[in-house]
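Quick heads-up: structures coming right below.
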Structure I
Amino acid sequence: MALKSLGATLGLIPVIVTGETVGEGNGTEQTFVLDYNNVRPGTLVVYFDGVATESYTPDLAAGTFVATPGNEVVVTADYISGPDTKLLEAGDGETALIFNLHADNIDTEDDATITLWRKKADGSEKYYAHDVNIPVHAACKPVAGTIVLEAGDELHAYASAIEAVDLNLEYKV
């Protein structure tokens, strides 16, 4: 097992949106605007009168899509907005041992928090740190000990503000 390092500046927790009403059709091509931009790929589902459709063209970064629903057709959407929280994934037949986890608050004005968890291959989750406070210009080790990722498991993290926390870790695969 070779020693590897990973560094990341953490983003905000994603926003999960279900059933957002985005407008009503008029029979012509329209641009519909979602409440949030930065829509994660593969998460946008658009509905015309409650029935899922693939008849739209999205601009995920802008949080918009173009569609041509019929006259007075109610248009709704489900999606996830925000950065991907996945930091590391153990591949097929691999086990990753994560240790020496270190978080630095790089925000110059506010305390920050970090949440860190493992999403297992079966979909279950285990939290190692939840809203751990890091004062301005301070650092911490939010997890004591080693985290083990089995094949298909993922390590996820987010911070309380955009670009507020730098996270560094060492791991072996």
Structure II
Amino acid sequence: MQATGRGGRIDRGLSAYLATLTPDYKGLAADSELLSLSIDEQLGRVREFTAGGENLIVNSYGGYLLMLSLIDAHKAPERVLMLSPLLGRSVFPKTMMASRPPREKALKLALAEGRVAKPEYLRIVTGEDDAICCPDLARSVSQQLEADRLDVIPGEGHDINSKCVQAALESFLG
């Protein structure tokens, strides 16, 4: 299963590659249709999509929607791989980029209070120069959720190179 980043598609890129790896692949695109819904409706779709509780691979905004959906949740997916996930408000001083996604204060508070359900296994992979998934924020969230593994890849930005992504996928999918 995979949830894409903002504007992502199921028939291209990472989604298309994942579909070649497993016959039971399912994807949820953070496309214009999903993004046109209210944030509550978006989270409802994510909850429906992740109800199976199996392996889940999310990237960028898909990771953010997953995090919001896990606030006060009784159950989390068993295993989650987050690739360059948006994890809240990010400020990247090198480029003066900043992002402030919806409900970022609610997510920050829920993380601080321990109210975000943690998957049995959680791995976060991001680039050292990622302007969307701020590495410092990734480290903080990783600590708060007691992630099993955090990889901050030197020299990589938000679009992590395919060799690094493939290595993370192979390790995750076993």
Structure III
Amino acid sequence: MKIRKATPKDTEKIAEGYIEMIKTHASLGKFFLPKWAYKKVKDYNQLLKLKDLKKHAIEDALETIKDKNSFTFVAEENGEILGYSYFFVEENNKWFGVRKYGLLDEICVLNKFRERGISSKLLEFSENFLRKKGINYIMLKTTIQNDLAQKIWESKGYKKRLFIHLKEL
């Protein structure tokens, strides 16, 4: 298995992984919906029912690959995409001592390739990439009820630091 920078030809497999992953996001509500879906649906359950979901997921993957401030890497074996990581560099408010940090938005392994340590390898690769860019911190978010993911992140040295409270006005 090798990990490499994603290219436009990888977008269909990235989109498949994304669609598999969002099935676990039903509780997130409207705030975290992609911009193209925000006015069409009220939550992830409705998002999953859209006929053009895959088309939009492919377009989103292509947009992130082309974005100079985000980074998408794929795990590949024998020409087949197993999973991907997507992260970007954020800049803190000037008040904070840590000015820039990595925000890990997604690590996704397609269901049929799980339980092989692929997400750990993608995470390690992503962390090393950020380190080489002079970034010393990485943040990620999980849903409150995703106990498994939280245990995995904690086993990788991530510490819970905040709870984010959200209210629609």
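Each reported figure results from applying straightforward, stated rules to the coordinates on display, with no laboratory input. Because the structure is predicted, anything quoted here is derived from the model rather than measured. Cβ atoms are built from the backbone, for glycine too; each structure is taken alone.
When percent of Cα pairs over 20 Å apart, for residues 84-139 alone is computed for each of I, II, III, which one produces 26? Provide the component values of the computation, followed by the final result.
Working: I: 36; II: 26; III: 31.
The structure behind it is II.
One of I, II, III was used to compute distance in nm of label points 7 Å out along Cα→Cβ at positions 100 and 116, and the answer was 3.4. Which one was it?
For distance in nm of label points 7 Å out along Cα→Cβ at positions 100 and 116, the value 3.4 is produced by structure III.
With percent of Cα pairs over 28 Å apart coming out at 40, pick the structure among I, II, III it was computed from.
Here the read-out was taken from I.
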